[in-house]
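*Asks:* Got some structures for you, see below.
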Structure I
Amino acid sequence: MSKEKGSVIVTGGASGIGLALVEGLLSDGWRVTAADVVPASIASAKAQLAKFGDQVRFAQVDVADEAAVVDSIAATVRDFGPLWGVVNSAGIGKDLPALDTSAEFFRKILNVNLVGTFVVAREAAKAMAAAGGGSIVNIASVSGLRGNLGRAAYGSSKAGVVMLTQILAVEFAPLKIRVNGIAPGPIETPLVKAMHTDEARAGWMKTVPMKRYADPSEVSGAIAFLLDETKSSFVTGQTLAVDGGFMAGGLIEL
């Protein structure tokens, strides 16, 4: 994938991991559309990234709104050049015991985190196929790989993202589209700050070998690697944990 060939869309691109990635990609020369649903986050991101001028554009998009996703991707291709990369970073979550989780809440989480990821990836693949290929990176979570407390809805949605990533990688390979995932561990994002209580933070510190939360910028390098065809051209269907060793850990304290 060449920076000169096309653009990248980052959903959830106005805060957290998405914003850090957008800034990193812009600094590396990509043209980027930052899509987000929160107007205040978009306004803040615009101010932060103003120095990049016409290299970045913003779109207010709810990934749970299928028609809005279709229109937004079409607008990006029309106004910003061929689509060569998509990062599905938009997501919501909450720590909630299974016995306190309503079906309505469960469906809401699935609709944004899993269905939204699917719709964006599907529409992106249509545009990428027409342009000759591309790369899709889905943001999953270590909570989609392990049975973490309070994550019945969130963890299930992210486990679905992991499997969806594998299926789309197989189906899209003939179109020269690679599909991979990132499974972050504890990252200092607005979502994590809202989800993690003091007790939860203490729990993570007991199970993360590196004994800290990561900055969002520490995830963006792994995503950029998976986007870049010159560095990861034979990598597809994988989910890379960026987690300070959480997935590797067993008994790490005595």
Structure II
Amino acid sequence: MLRAEDATAPQLVAHLSGGRGVAVLPVGALEQHGPHLPLATDTLTAQAVADRVADALDAALLPAVGYGATWNMSGYPGTVTLRPETVEALAVDIGRGAAAAGARLLVVVNGDWGNRAPLARAAAALQADGVRAVVLDHPGLDEAAERLRESRPAAPGLMHAEEIETSLVLAIAPRLVQGGAAAVYPDFPPGFGSVPMRMHPFSESGVFGDPGPATAAKGAALLDAVVTESLRLIEGLLASL
């Protein structure tokens, strides 16, 4: 693996041209995660997955984008949200730059739900430019979470500052977990999950679910599942290049 930020321009070009030509870009967010998890939780998770994916593929690891489209959490002070079109433009410009350096495939490791739509549009725009790109939204996480969790989710598919995300941070950067937090199970209105909604009216603390059963061992198993599935998908794409 080559960390692009530590390399010279000739080193990056040589690494991409002499290997499989994969560049990996982690994209996260600066977003509230309750009173116990850091604002960079989504970035930390994306970075951890990207590190392991890049290492397994001997890829070029690009510096993480630490901001994202997180309008739904913008009612909480501390959250910094980008417009979706900004996220899309960032990804497109970074992808073009990676391709100009010799990347044959850009792998975007996305850590935040709000980035999904703009990153998908960015990948489509890059494909139209002849740049191969794939966005990974933590594949394998839902299945692993269902297998490992002891608490019920606050809503189907919702993982925010509860057992799953707290376990991930305990595995990645335990020093950043600031104690515990009380469980919160809001009464969501009809349409939740299918209609855009800001989250702050539903939980004063910013927790959605129960962080109590979180463990570092669960977090490590969750990361293993995501990395394994990510590599399976990438290898399939590389075989078709």
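Here, each number is a calculation from the coordinates, and none is a lab measurement. All values derive from a computational prediction rather than experimental measurement. Cβ atoms are built from the backbone, for glycine too; each structure is taken alone.
*Asks:* Using distance in nm of label points 7 Å out along Cα→Cβ at positions 46 and 110 as the calculated read-out, with 1.0 as its value, let me know the right label among I, II.
*Replies:* On the way: I: 3.6; II: 1.0.
It must be structure II, since only it matches.
*Asks:* While we're looking at this one, here's another question. Between structures I, II, where is mean count of other Cβ atoms within 10 Å over residues 54-61 highest? Provide the component values of the computation, followed by the final result.
*Replies:* Working: I: 17.9; II: 20.9.
Evaluating mean count of other Cβ atoms within 10 Å over residues 54-61 on every structure, the highest lands on II.
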